[in-house]
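**Q** Input: structures, listed below.
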Structure P
């Protein structure tokens, strides 16, 4: 995870702990999603982050998107943003693909 994504994940986790009965839900869903990203299929390209193709995965229960890049030559998945889907906008660091 990038430093910015870590900061966003901490903020989201803290919000869930302060405002929801399911205080560990975000942490649990993030942990499961990280496993999926490491071992599962790649999602379709959503946009770009620093000129690299970025993909996103929805955490269904908490309604957060994980934006990530796949670094093939390093066999690495890097989460670059954690963003609540209900915010309605994308993180400023993500440039979505133009709509057709």
Structure Q
């Protein structure tokens, strides 16, 4: 399938991202920045917008799925203005991650 860069500093959620996407057949690569994702040969980025500046994500030239705490409307707005391809609440990312990544890659 695809190589997905996980820009998710929260170790608990990062392990969930890894397990879920690996089970869906993707290779998950933990990265510390959007630039590192591009260097790692990733096909897409999954990013925690609470921990990562959304304005830096599109610079990698890769499709980006960003998630945020559902109460943080300003982070969602900043990510959408910055050009993040898909912006969803963390709870939706947890429930639908393989489907969201498939849509991002389509």
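**Q** Hey, helix-only ellipticity at 222 nm (-39500 (n - 2.57) for each DSSP H run of 4 or more, over all residues; to 500) derived from one of P, Q reads -13000; which structure?
**A** Of the options listed, only Q reproduces it.
**Q** For the read-out percent of Cα pairs over 21 Å apart, a value of 30 was computed from one structure; give its label from P, Q. Before the final figure, lay out each step's value.
**A** Numbers: P: 30; Q: 22.
Working through the options, I get structure P.
Each value in this text was obtained by applying a stated rule to the coordinates, not by laboratory testing. Computed from a predicted model, the values in this text were never measured in an experiment.
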